[in-house]
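I've put the structures underneath this note.
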Structure I
Amino acid sequence: MDRKHVDDWLAAYEQAWRTPGTDTLVTIFTEDASYQQGPYWTPVVGLPAIARMWEEHRTGPDEVFQMTWEIVAVDGDTAVSRHEVRYGDPVEQEYRDLWVMRFADDGRCRSFEEWPFWPGQQPADPPQGS
């Protein structure tokens, strides 16, 4: 794993979020991947469950947002990146986020963990029902 692969993967993630449907998830996540939306949240496991979560949490592939990132570290199969995401024009919601990704040998992500922060919200508060 190197920084170029991680940067390419992050660009593919953003593109998948902007693409209708969830068919592209198979290109960035393994079948048995886990996706944890916050450090204390229950992980979503498996592509079908991740696809359902994506469809529930995004407005749609045409939602207006801007995302920038910086790769903080790459060590073996693990990478950490720092993100800023701003939704809307004008901006209605913003996040600063750390992502911890563990990659399989084929380059797809097998474990994804977010550490999201947003104005006025404590990072350890899980969503309702978690």
Structure II
Amino acid sequence: MGTWGTRNFENDGSQDWVFEMMDNKDGGMVADTLQFSLNKDGILDASECEDALAAAEVVAALAGKASEDFPEDPLENLDVLNLLATPALRKLAVAVVEKIRVSSEMKDLRTEEGQYESWDAVMADLVKRLTI
């Protein structure tokens, strides 16, 4: 896993996911990824968490609350997705973030690496940006 920090775009997986979504102009990937993550039995593995958190970050960005590490080119071109951060989509994103915070391989990895507090603060900030 190419990871260099605890923020949601400080890893290769989330960066790849958001650029694939933008290259394909596929706003449906957002809801599909979030719904898959919420419905999956058992814990999400690290790569599934990266995808889900990237999707949640897209929802926050669509709501005008982008993270400071959101990739610049996609951020400037989100309008091509023809997608709105509806209350239902924001609620879905929050549910997924909370699922990852409670039990996921990513949570376990951050705990093992001594980065849990920093990572959890990023998760709390994302939830806040999704609910404001």
Structure III
Amino acid sequence: MKDLQSYKVKLKEPISANILGCKLLVMPPPSGGPPMTLMLNILAQYAIPSGVSGPLGLHREIEALKHVFAVRMNFGDPDFVHVSTVLSDMLSPKFAKELKKQIFDNMTFDPSHLVAGKLLHWYNK
């Protein structure tokens, strides 16, 4: 009860992103808004809707989600973790383009490819 009585609401500004000509407003960290923005930025690079439809579209969505969740592993509550670099990447169309280069229509990769490959290269540049 003491914890609930001392609870204070923290009002935060929403994050804005432009994807496919639409303005998207999402909740800031630690919510799922930035990962969703990264996912949409990756998928927006395919022909819409044909590039994300059917079995191939599903494959692309799954592969994009793998990358999003790998990036999200570096994320956290900004009250306890420094998230500005990861947040910047999640909102960056340029970063999404780099991740899309790792998605192949004819194959998939195991999780070690996601963390040990492109992401560590990106963060160490």
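Throughout, read-outs are computed from the coordinates displayed, never taken from laboratory work. Since the model is a prediction, treat every value here as computed from it, not as a measurement. Cβ atoms are built from the backbone, for glycine too; each structure is taken alone.
Computing mean count of other Cβ atoms within 10 Å over residues 57-64 gives 17.2 for which of I, II, III? List each step's numbers first, then the result.
Details: I: 10.9; II: 22.5; III: 17.2.
Corresponding structure: III.
While we're here: Which of I, II, III yields -7000 for helix-only ellipticity at 222 nm (-39500 (n - 2.57) for each DSSP H run of 4 or more, over all residues; to 500), as computed? Write down the numbers at each step before the final one.
On the way: I: -7000; II: -20500; III: -12000.
Considering all the candidates, the number was obtained from I.
Of the structures I, II, III, report the one carrying the highest value of Kirkwood radius over Cα pairs in Å.
Numbers: I: 15.1; II: 14.4; III: 15.8.
Comparing I, II, III by Kirkwood radius over Cα pairs in Å, the maximum is at III.
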